[in-house]
1. Comparing distance in nm of label points 7 Å out along Cα→Cβ at positions 17 and 41 across 1, 2, 3, which structure shows the greatest value?
2. Starting from the value 19.9, 60: which structure in 1, 2, 3 was Rg and Dmax of the Cα atoms in Å calculated from?
3. Among the shown structures 1, 2, 3, from which was the value -18500 of helix-only ellipticity at 222 nm (-39500 (n - 2.57) for each DSSP H run of 4 or more, over all residues; to 500) calculated?
Structure 1
Amino acid sequence: MDEKDIKEILEDVPPEDRAMAWEAYVRHEVNSLLDTFLPEAISGNVGIKYDHPILEVSPKTGKAVIDESKANGVFISVLFEFAAPITFFDEKPE
């Protein structure tokens, strides 16, 4: 199935159902990564960066004036630091 086929299928799916499916997918993927790497981590960091809408570009400075009360999106990063290099497995060890 190529990208065109997927887009055609998604056209028939109501936005609410697409949002629910996306949420389930993201939760599954994130939880799987947390289950794999968090037990091995000794420290780390969580970062959040917001993509604010641009209200205008200042003619004097050329800088964007953003609306900090809203966001178009959010970038979340999680960094896990390990005490020593870890080994990747084809399957997650139990």
Structure 2
Amino acid sequence: MSEQDAKRKRISDLLDAEIEVVKIMDIVKCSRSLVFKVAKMKKDGQGLERKAGSGGHNLKRTPEFLERLEKKTKEDPTKPMNCLFNDFP
């Protein structure tokens, strides 16, 4: 279980115990919006886990992609990564 999942579970348990939002924020060390987000998820009958497809920033890159990226950076080392990203299809 990830740290975020544990936080959501703890918030859910505290909401079930009818603890005030401010106290939950202090106990769990989370934002007010996370408390309300968990409350809404519970109300709507959704699970507390993350949505499928989230965390896409951790995708593993293929060797071909990394090779092309390395070639582009060697061609122009001063070019920003955002511009390099836009060059790829």
Structure 3
Amino acid sequence: MEAALYLKEIVKDYRVFFIGLLETKINSQDNNQLLKFLGTNWSLFAVPAAGLSGGIMVLWRNDLAAFSVIEATSQMILGNLEVHGKEN
């Protein structure tokens, strides 16, 4: 819970809208709790922990950006981030 509080504080202080986390060691039920904790305008994509691989996750504010996954493995998440209101 302490890590979640720290994450929420960083999001608030720096107005973050995209986050990448490594070695999350959390399951899908914890993912839902994390989204509830951050707020309803967040979405996530996660590769769960498996064996010694601790899992990876990306989160984004869906009111400010859209993220689409191109490829994901236990080592990386590759995707396209579109920031609303910005021309590419």
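Computed from the coordinates by the stated procedures, all read-outs in this text should not be read as laboratory data. The shown structure was predicted, so the numbers you read here are calculated from the model rather than taken from an experiment. Cβ atoms are built from the backbone, for glycine too; each structure is taken alone.
1. On the way: 1: 3.6; 2: 1.9; 3: 0.9.
Evaluating distance in nm of label points 7 Å out along Cα→Cβ at positions 17 and 41 on every structure, the highest lands on 1.
2. Numbers: 1: 19.9, 60; 2: 20.7, 60; 3: 13.1, 41.
Going label by label, the one that fits is 1.
3. Values: 1: -11500; 2: -18500; 3: -8500.
Checking each candidate, the match is 2.
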